[in-house]
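Please go over the structures that come below.
Bear in mind that the values in this text are calculations on the coordinates, not laboratory data. Everything quoted here is computed from the prediction, not taken from an experiment. Cβ atoms are built from the backbone, for glycine too; each structure is taken alone.
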Structure P
Amino acid sequence: MQYEIDHTDLALVLALVRGGTLARAAELLKVDVSTVFRSLRRLEQSLGSVLFEKSRAGYLPNAAAQLLAQQAELAEKALEAARLGLEQGREAVSGTLRLTCTDAVLHGLLLPALACFMPAYPALELELTTSNDFANLSRRDADIALRLTTTPPGHLVGRCLGAVSYVLCAADSYLARSSDTDPANMAWIAPDDFLPNHPSVVWRRQRYPEVQPAYRCNSTLSVAQLVRAGLGVAALPAFLVRGETRLQVLQNDLHGCTSALWLLTRPDCRALRSVTTLFEELGRHIRLPGTAAQSG
């Protein structure tokens, strides 16, 4: 008969994958080293195949062991969700959600928000990708998108989390080297042709039509990093530079240079409990400069 793997076997493999050594696995399982060694030998003999390769670095899992460890993690999450459900007297929010946003939104807005509430949802797993493309929701590559736009696609549903303002700024180190205080004569950093209709690009072309950027980047976060490095001046979302002590804001509230932050999903996802929960939490915890926190 084919050997039937049980929960104890999965726990053993997961502990060895996570620990990498017999001693560390024994600590995780709260048993002695000899017990881990005997259990592994017994499991491999029952399966008729080796799961780990012993090396100077420790116990290295092969493909079969990695597959068992993945299944063990799923079982672990299912048990945790059940435990939380009993403790809270209701079904725990669980599952995997794929969320997409730009790298600027990820670093400037999403990560601080996730740090506030995700610990309360240990059974909820997020897969994060950075992209400027709305199409990934249409292709079902993602379930939720956070996007900077004033015209979200009509085939998506969601809510506006607030207006996004831009500021013109430069690093103290750059301004200390510059002999000219007129932004028109400074070195500009801007998004490249991949973002031709970006609010900062449209504004610059209208306000400073003669300016030719000295640096072009394929993302707003990269533009901000070049500004922080003291390479020039740029129009950046206010949320991306707030709290910066080494940057100076040269102009506030750039006329015509505004956007909005939208939280979007596909119509077929909006009834999912995990999606509605994430919508509520993001709306409550995302902080845009000049915008009050949204209520759930």
Structure Q
Amino acid sequence: MHKHIEERNKMIHRVGVLGILGNILLLVSKLVVGLSSGSQAMIGDGLNSAGDVFSSLMTLIGNRIAGKPHDEDHPYGHGKAEYVFSMIISFSLLLVSFGILRNSLDSILNRDTFLFSYGLVAVALGTILVKILLFLYSHKVGLHYSSLLALANAEDHRNDVFITLFTLLSIVTGYFEIYVVDGVVGMGISLWIAFTGVKIFSSAYEVLMDTNIDEKVKKEIYESILVDPKVDHVDSIVSKPVGLNFLLIVKISLDGNMTVYEGHLVADDIKHRLMEFDHIDDVIVHVNPAQFHPERI
């Protein structure tokens, strides 16, 4: 288990490092050609890359904190830091979205133009290629290690592919002196970034507010408990997110004539079975007396 956590942290760290390096390169390229040409779409794309650098940095910091082992003050580890930093990423995306939207509206209202150049085209095509590669890698890591941080980065990279495709469209229309598309694309970029920010915020919020475990997994847990014929019925199953995993609180009813020792054996057996499920950090089994059978005394 410890080796798996170390490997997970290492891979997520790599996602963050690659994201920072790639986005810094794209940020500089986009702002240089965007500011020199006056293209609001490319400037907006560049500001989006600035947000991506921040997101990748938050991934590194969040993963570093989340990977710390449990201690006296944090008996279940520091895993929730991953979701806290995911929320920070979502707020940064919303701020970037607002800035791009404001600049794009000004561009449309003022009927701004920009200077077409093949440098704009080259940067746009290069961005699309880099972002596809970063998305594929981050998405693979995120799915394999169930990392919201890596998946948030992957979604950001994927969004950038579509954003830059629209930027490329505005550049091509600018070649034909249809400049209004540039401002409209900038507005579209801002709305897409805002949508992504809200989506990441929602995912992190659900975990931080102690949302219950998935219903399908809960049903499998319920069935696993009832495998033991000594269990009269399951009273309740409650899960509490602890870091990246869950603490299960299970209440079962056993024959009231059982001794404390017999009931403890049943509870212990159930705990060991449930600990085999993925992302279960600990299990607490509470035993209640079921129907009383005086003839068995």
### Query
If you work out Rg/Rh (Cα atoms, Kirkwood Rh) for P, Q, which one comes out largest?
Q
### Message
Looking just at distance in nm of label points 7 Å out along Cα→Cβ at positions 16 and 112, which of the labels P, Q belongs to the structure with the highest value?
### Response
P
### Comparison of P, Q by distance in nm of label points 7 Å out along Cα→Cβ at positions 64 and 272 - largest value held by
Q
### Value -11500, calculated as helix-only ellipticity at 222 nm (-39500 (n - 2.57) for each DSSP H run of 4 or more, over all residues; to 500), assigned to which of P, Q
P
## Note on the structure
When distance in nm of label points 7 Å out along Cα→Cβ at positions 32 and 200 is calculated for structures P, Q, the one with the largest value is P
